[in-house]
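Right after this note come the structures.
Values in this text are rule-based calculations from the coordinates and carry no lab data. None of the values given here were measured: they were computed from a predicted structure. Cβ atoms are built from the backbone, for glycine too; each structure is taken alone.
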Structure 1
Amino acid sequence: MAYLKNDKDLLLIKSCVFHYEFEFIHPFIEGNGRMGRLWQTLILIQQYPVFEFLPVESLIKQQQSTYYSKLSESDKKGNSAPFIEFMLGIIQNALEEVLQLQNKTLYTEDRILII
């Protein structure tokens, strides 16, 4: 926790490190992945409220085998860098997905009629 509060690393990096470390200690019999992802989101929301709406979880689910292989690779190397790089890529993809939706032209059938 001192790392999260005091280190000068960017919050994006710190949240990925926390997520990895949480997975590494594996405190529960099951649900560690969901809890790690939840904590990462909660950490990021404190500074970047947009993370409440990003589809990070669904993008991880689409690449679940890579998610687990990057966790394993980081464990074997004793270095969280492979996992951090993977998670930063997921975050970038989530942001791009939201931006694409924002820039999409709404057609008549897509609009909400305000009465």
Structure 2
Amino acid sequence: MMTRKKPPPLDPNVFRHAMSGLLVLTGLLHLGVGLLGDAGEMKTALIVMGVVYSALGAYVRAGGRTAVLIAMVVTAAGLGVGAVQYASRGGPVSLPLMFFIDVVILAAGGVWLARTAKKTRA
């Protein structure tokens, strides 16, 4: 009987790079909806958050633990404020997609932090 070789674990940087790419993606979505969509009262906030998320994407790609933590705090705040605004006033139909991307960003950041913490303790 043949035993299957266990695959190597994913490099933690895969999660940081995914986080970076998703931050840029959600930044572009925020900018697109803010500049081109019918965002109403949320237009300015979407444009500002689009710039912030895009800049954070570049920062996370080049940075380390501090960059990931800052991106997670800003993403969680944006998710919370955006969800409250969306629930109370409605908004563009693309916002639930942006919320989903925010959740994935937070998950990737959490996995990256957990994996890198194990490395430094060992």
**OP:** Out of 1, 2, choose the structure whose coordinates give percent of Cα pairs over 12 Å apart, for residues 31-70 alone equal to 62 when calculated.
**Re:** 1
Subject >> With helix-only ellipticity at 222 nm (-39500 (n - 2.57) for each DSSP H run of 4 or more, over all residues; to 500) derived as -22000, matching label from 1, 2 >> reply: 1
**OP:** Looking at Rg/Rh (Cα atoms, Kirkwood Rh), point out which structure of 1, 2 has the largest value.
**Re:** 2
Subject >> Value 0.30, calculated as FRET efficiency 1/(1 + (r/R0)^6) of positions 15 and 87 (r between Cβ atoms, R0 = 25 Å, to 0.05), assigned to which of 1, 2 >> reply: 2
Subject >> Structures 1, 2, by distance in nm of label points 7 Å out along Cα→Cβ at positions 79 and 103: label with the highest value >> reply: 1
**OP:** Compute relative contact order in percent (Cα under 8 Å, 6 or more apart) for each of 1, 2 and report the one that scores greatest.
**Re:** 2
